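No value in this document is a laboratory result; all are computed from the given coordinates. Since the structure is predicted, the reported quantities are computational estimates derived from the model, not experimental observations. Cβ atoms are built from the backbone, for glycine too; each structure is taken alone.
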Structure 1
Amino acid sequence: MKTITVSEARLLDKKAREVYGLSTSVLMENAGRAVAEEIIKLKRRKIAIFCGKGNNGGDGFVAARHLFAKGIRSDIFLVGKMSDVKGEARLNLDILLKLKHRILEIDAKNVKLLKKNIRRYDLIVDAIFGVGFKGSLSSVFVDLIESINSAGAYILSIDVPSGLNPDTVNTLSACVKADTTVTFVAVKRPMVEGNSPEYCGEIIVSDLGFPF
């Protein structure tokens, strides 16, 4: 299995933009479409997509739109405020809003209530953090990740499971335990070292529209 470091992944992303002329919008579109295709293969219809405020969340928004285009409606949860979503992720959030797709903001007040309802889903998509995440997890994210893991649903993570430190083989204070992880271009080395495979599940590598 070909693996790359997270630093190498970031350089490839930069090369795609600066050398090949592929914008972040195009890369996000390709990533989200690839995720939607994998979701469709799972043939599950009670779907929750949990999105962060960054580009990983943007991938989730794109995936939700492609599912919607196929007649598959998902419940979308944004961990944070819509006003904090910027750049290409915001562009894709706005498209969903124009399509009248309901999006629920998750905060410290309602994350506890989510635990009572999350078991209604048979597929949960983790689009909270990607390899760009740095820092520690707030209590909101810890509570949410614990709810996701205890929901009894099939879990698909985008890029890396949220809570897996992208620069080491360690997890943070909580980590999504995925059944499948859809990553892009190549497997990131921390995903296959230490106990990381327990959290990544089956790893599916999707291209982003340019050769590796």
Structure 2
Amino acid sequence: MNQLINNRIVLSGEVIEEPLYSHEVFGESFFTFLLSVNRLSGQKDILPITVSERLLSDSSLEIGTRVSVDGQLRSYNIVSDNKSRLQLQTFARELIFMSEQLEDENSITLEGYICKPPIYRVTPFSREIADVLIAVNRAYGKSDYIPCICWGRNARYCQQLQVGDRLDVEGRLQSREYQKRLSDESVINKVAYEVSVSKLAIKRPTE
């Protein structure tokens, strides 16, 4: 399976944090930075990007620089306080500098398998929502686990889905701030990342 077909994300926006060293793999260094992407509503998604030193060799990603990132959405398990937490990062395969005139972009397409029963609920304001976790295959036998959130008709559709169903998903990656209460009654602010789904369909075995 072509990795750019079953997992592709395109983000265009403004750099709000310069690249910081993250890790090294087979002698190749990787860096992370934060990209701010405007929504149509005027809100902003603040999204973490991982980029190879190869893509930074002839460029300087200063704060305020506008760039377009073409890559994959990947998941990692981070262990903190003896608890495992899923973390999402956009892995850049291509980095292009943009002019000020070009609009922000946030689009993602995924093909994967449902790995947990979808959770459907209705909010106090009668908004229908469904949480779906899908596993997207990656090279070398790995998989990325991507949390998705569906709305309205798509949320109702999720009620018929089962673990193992193969899905095509289109949407955008969003950041969401929330508060977590600790055991000592103090509260900390945290950020969650998820794919907000605009299109969703079961992919039949013959497709």
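Starting from the value -12000: which structure in 1, 2 was helix-only ellipticity at 222 nm (-39500 (n - 2.57) for each DSSP H run of 4 or more, over all residues; to 500) calculated from?
On the way: 1: -12000; 2: -1000.
It must be structure 1, since only it matches.
Where is Cα Rg over 2.2 N^0.38 Å, for residues 94-157 alone largest, in which of 1, 2? Numbers along the way, then the final one.
Details: 1: 1.22; 2: 1.53.
Max of Cα Rg over 2.2 N^0.38 Å, for residues 94-157 alone: 2.
Rg and Dmax of the Cα atoms in Å, for residues 54-109 alone computed as 10.7, 33: which structure among 1, 2?
The read-out was computed on structure 1.
For the read-out percent of Cα pairs over 25 Å apart, a value of 43 was computed from one structure; give its label from 1, 2.
Working: 1: 32; 2: 43.
Considering all the candidates, the number was obtained from 2.
In terms of mean count of other Cβ atoms within 10 Å over residues 22-29, which of structures 1, 2 is highest?
Working: 1: 17.9; 2: 9.2.
When mean count of other Cβ atoms within 10 Å over residues 22-29 is computed for each of 1, 2, structure 1 gives the biggest number.
Once FRET efficiency 1/(1 + (r/R0)^6) of positions 14 and 126 (r between Cβ atoms, R0 = 35 Å, to 0.05) is calculated for all of 1, 2, which comes out largest?
Numbers: 1: 0.90; 2: 0.45.
Result for FRET efficiency 1/(1 + (r/R0)^6) of positions 14 and 126 (r between Cβ atoms, R0 = 35 Å, to 0.05) over 1, 2: largest is 1.
Can you say which of 1, 2 returns 0.8 when distance in nm of label points 7 Å out along Cα→Cβ at positions 142 and 174 is computed? Show your work: numbers first, answer last.
Details: 1: 0.8; 2: 2.8.
Structure of origin is 1.
A value of 3.7 was computed for distance in nm of label points 7 Å out along Cα→Cβ at positions 38 and 182; which of 1, 2 is the source structure?
Derived from 2, not from the others.
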